[in-house]
Structure 1
Amino acid sequence: MAIQGERGSNSHMAALELAPSCEVLGCAVSSDVFAALLDRRADCAVLPIENTLHGSVMEHYDLLLKHPVRLDAEGLLQIRHNLIAAPGVELSAIRTVLSHPVALNQCRDFLASFTQARALPFYDTAGSVKHIMEQSLYDTAALAPELAAQEYGGNILLHGVEDHAQNFTRFHLIRRSEDAAPQMADAPDKLSIAFALEHRPGTLVRALQALASAGVNLTRIESRPVVGQPWEYIFFVDFRFPDLPTAEAAVRALQPETRMLRELGRYKAASTPAG
């Protein structure tokens, strides 16, 4: 399973939740994840799509639309950021804190109060722990998951320094479009689509009315610009449905209102973890 980031990252944790026996293939950037999937170095991939504090991962919407892939499952992971250093390092010795920019953004209150250290962006949460351990840095700590400390032998100085405990990331399990769909333990009840509209007044309203009239529950809408067509957009929509005939009726009702419509995947909606 391809992920963006190193072993020990939140994506690694999400991969283990969605496929506990998988072997994880870490990739430096998200485009490499899709490359690994499409050239068959990976059977599937896991990528974050939305976080309750940071919002949507816009690049991943673009990559989903660009490549012949589909969404087969989703998972929700509670994000805990921990301050991790090399063993034996005291909190008072820390002068630099490394992490992915999103993680730094989610720990702004802690970083503002931790005035003894400066915060610097790094390419990955778990990668920052790996870097600290490989370079034997004794004045530097990382903001990363507990799994990263386990993977690289780091020591957790402070647990749970994120700004808000209700910090969840939604991940998608992605497969190649051409691959056979796996057997699902639970019937799908959520569908993701992307569509484009004519640039005329009222087209989005009519599209959304078509979904509402079909009896589905819209749970998310996101827009991305169409490259080369200023002020035109692709809309990404998730909706819940009570049964497959209702979902298919909703897609059929939406089709005449769009100039492009692509189904991205049907899957079982994830439940928010307790905690």
Structure 2
Amino acid sequence: MSTVHNPTNFEPADYVVEGYLDNQRPSYYGQPIPEFEREVKMWEAEMQAVLGANWRAKCHHCIHCGNGSVRWITAVRHLPTNEVVVFGAVCTDRLGFANKHAFQLAQLQARAEARKVRFTIWNTRQAFIAANPSVAEALEAIGKPEHAKNFFVADVLRKLDQYGSLSERQVAAITQSLARDRAAAERKAAEATEVKGDAPSGRQTVTGEVLSIKVKESEFGPVRKMLVKLANNAKVWTSVPNNGDDVNRGDVITFTATFTVSNDDKGFAFGSRPRFVSKQVAA
């Protein structure tokens, strides 16, 4: 069927490029299910925002040549009708839009570059990255193994792709978060080479550094739990003593508890009925 968008009637001046999109639904590659579902929802929201409510019906169909299986697409607004229509990659490449050079964005098909970036914010994004080296470093670092589970930074970087910039607080937050990942990786590497002594067994008084404190739900309500590293590099996991409410991560604490050594690791024990003795406040 002949339309104003077919080659015989096509007038390039009547179109304005709205964005370049990959209309392939995100693939599941083993990431946590909530993360995968979030990626799919963000992709669907982007497609709808650019193409409109009927995006599913139009996203695979090039309205210029009739190809019904296009993947990399250009969303263009037809000015006389104000309708957003789809052109496939091949047609986009040869049509001669004034800003056709932006089609390069749609050809960045490598996974690392496959974020769905609206052309309207592309220049803003690039300028922001150039002015914020720490953000450029974050984009480079997020694919490294030590950051594989940092869904917070990954989510913020998707906001950069969506809006073209981040707030100062967001930049500071991702920089600090990545630094914590690196520190944790360094600690893990160091611990792998440590010689671990035997964990305590029975009712004993021990002294060690509080590595972390977490709140866990129990049948009696929320309970503060602490992981403590002892002088011989053994670790114990127990509740924070009732009279040790001011115990914090990094403190060196002395306490008494009844310890049971793990069946899987003689350098790890679980404590019960802890009683606070003293502490040295973290510097």
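Please compute relative contact order in percent (Cα under 8 Å, 6 or more apart) for structures 1, 2 and give me the label with the greatest value. Kindly include the intermediate steps, with their values, before the conclusion.
Numbers: 1: 23; 2: 12.
If we compare relative contact order in percent (Cα under 8 Å, 6 or more apart) over 1, 2, the biggest value is for 1.
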For which of the structures 1, 2 does the calculation of helix-only ellipticity at 222 nm (-39500 (n - 2.57) for each DSSP H run of 4 or more, over all residues; to 500) return -10000?
-> 2
1.7 is what came out when distance in nm of label points 7 Å out along Cα→Cβ at positions 174 and 190 was calculated for one structure; which of 1, 2 is it?
-> 1
Highest-scoring label, criterion being mean count of other Cβ atoms within 10 Å over residues 30-37, among 1, 2 | 1
Across 1, 2, distance in nm of label points 7 Å out along Cα→Cβ at positions 86 and 150 reaches its greatest value in structure 2
Working back from 18, 31, 26, 16, 7, 1 (P(r) over Cα pairs in 10 Å bins from 0, in percent, for residues 166-213 alone, computed), options 1, 2, answer is structure 2
Where does the value 89, 39, 32 come from, among 1, 2, when Cα extents along the principal axes in Å is the thing being computed?
-> 2
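Quick note: the coordinates plus some simple rules give every number you see, no bench work behind them. Source: prediction; values computed, not measured. Cβ atoms are built from the backbone, for glycine too; each structure is taken alone.
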